[in-house]
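Listed next: structures, encoded as structure tokens.
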Structure 1
Amino acid sequence: MPVRVWPRAPLMINPFIVADKNVRSNKIKNAVLKKEKTYSLAKSNLIIVIGGDGFMLETLKKYNKYKKPFYGINSGNYGFLMNKFSKKIDFKSLNQARLVSILPLEMSVKTKSNKVKKSIAINEISILRQSRQTASLTISNGKKQIIKNLISDGVLVSTPAGSTAYNLSVHGPILSIDSNKLSISPISAFRPRRWKGKIVSDKSKIVIRNLNPIKRPISAVADNIEVRNAKTIFIKTNRKIRFNLLFDKNRSLQKKIKIEQLRNETN
């Protein structure tokens, strides 16, 4: 996942602005519009997204087909994929912004009724128990078995960009943005209790199978898209899709991840 300055030469910023539907996002949008004109998607060279991480994930998937970079302004809580809003914001400074290209995960799910459903995830794919019964899963990387039978609330496969989100909450490792790795982390493992998960190459082809789909149903969730009654889940990095995000020069995604890594080591 390369990190570079965008653009290579000075460029007039012509943004298309989209904001979440809440009071704070609307206030920030009005403040931005006092400084910057909004253009149509066809005439813009940048998409400004005002909201939280969840809204950014939705917007990335909705507008990525237009092949334009995204600059997020946070109106939510932490806003890991976003930039901090300032009334002194100077959009000309975006010529020195750091561009990060993120490759998503692709999920292909075969359900109990043998239907196949596909979706992509920028942060993570979560396999979750669907009832009061714990999940019973086997996990493989290609032909190599990672774990024979994981009894747990589920398992999570995370990208570096998502490693500080849900993955961190289940005590998964924080991955550097340029690590070319994926994290596989158990969620409340019951057996084996001491299995802490595994870090694998982003070239891996991960297969997760439900060992008891009738008694122990599971769902598969790609960011916020859920497929219920999953029987087999195939997960791999989709190298045909790139999400290009811009970050302020002194607050890049790399720096945010390093801060979380240091915080994790000391807490």
Structure 2
Amino acid sequence: MVPPWFDQRDRMNTTLTLPQWLDRFRDVTANKATDRPESLYTYHSTGVDGGALTFPQVQLLLQTGVPLPDQSLPDQWLTIDHQHALQQIRAMATQREPLNRMAIQAVAATLMRHTGGPIYSLFSQYDTSRGELRLDTHTAGSRALIVAHKLPRALDHLLKDINTALTRLNTPRQLYDLSFEAHFQLLTLHPFGAGNGLMARLLMTYIQQFHQQPLSLVYVDSRIPYRNALAVSWRQKTPVSIVRFMHNQFIRFLQEGIEQP
């Protein structure tokens, strides 16, 4: 179901350019607590992938570190690990550390520290809690994936392209386009045995943090249209659909920040 705000805000988006939205966001939020807590990004990203914790529960867990009674332990561990992975990749971006396969696998290991583990098949074994690349997965749903022996080189190529593009950006639109497209490309490669959606959104965060721009997110209540936009992009073999969707999500985020009392 498309969220009730979507059509209305999509029409509103045409009245301002992205730089105008960003300027308004900065002007309105300059003198108030504007940096959205990391718990907000963790709540939405884990929720999009099926996490069941509410935002107050995520906040309480991350603030206290005390397990929540009557809540799924895997959900709680993933919440904690996601926050650590988010902090890790934001620090990388702030320090302008270039992306490479080893760095991405280190973030993936942090993300899956407690909920990952060995995956066995007839001829191979790899461990998602160590950030190891998949070895024998050939499909994700109905979508065929790049064969495993070609994956390391393809991932290296993607990360090298991102590093190069990051030095050539001239406009906010180019920056966010790059982040949304990179998120799509990592999801398309599906390099890990688990946590690929979370990792793709963390890669998006790295690109935005690299240039100290507001971080975007995918809202929990938009997970179905998010998946639909991804499916359209995969079917049409172009990121146009998912990039458009992600821009609308970002405008919603900026508008909510502007309207926040």
Open item on the list: Taking Cα Rg over 2.2 N^0.38 Å as the criterion, which structure among 1, 2 has the greatest value?
Closed with: 1
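1, 2: which one has Rg/Rh (Cα atoms, Kirkwood Rh), for residues 69-172 alone, as calculated, at 1.09?
On the way: 1: 1.09; 2: 1.03.
Source structure for this number: 1.
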Open item on the list: Matching task: -19500 is the computed value of helix-only ellipticity at 222 nm (-39500 (n - 2.57) for each DSSP H run of 4 or more, over all residues; to 500). Pick the structure from 1, 2.
Closed with: 2
Open item on the list: So if we calculate mean count of other Cβ atoms within 10 Å over residues 133-140 for every structure here (1, 2), which label has the highest result?
Closed with: 1
Task: Highest-scoring label, criterion being FRET efficiency 1/(1 + (r/R0)^6) of positions 213 and 245 (r between Cβ atoms, R0 = 41 Å, to 0.05), among 1, 2 - done: 2
Task: FRET efficiency 1/(1 + (r/R0)^6) of positions 37 and 205 (r between Cβ atoms, R0 = 30 Å, to 0.05) - highest-scoring structure of 1, 2 - done: 2
Open item on the list: Given 0.90 as the derived value for FRET efficiency 1/(1 + (r/R0)^6) of positions 109 and 141 (r between Cβ atoms, R0 = 25 Å, to 0.05), which of the supplied structures 1, 2 does it correspond to?
Closed with: 1
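Only the coordinates and a few stated rules stand behind these numbers; no lab work does. All values reported here derive from a predicted model rather than from experimental measurement. Cβ atoms are built from the backbone, for glycine too; each structure is taken alone.
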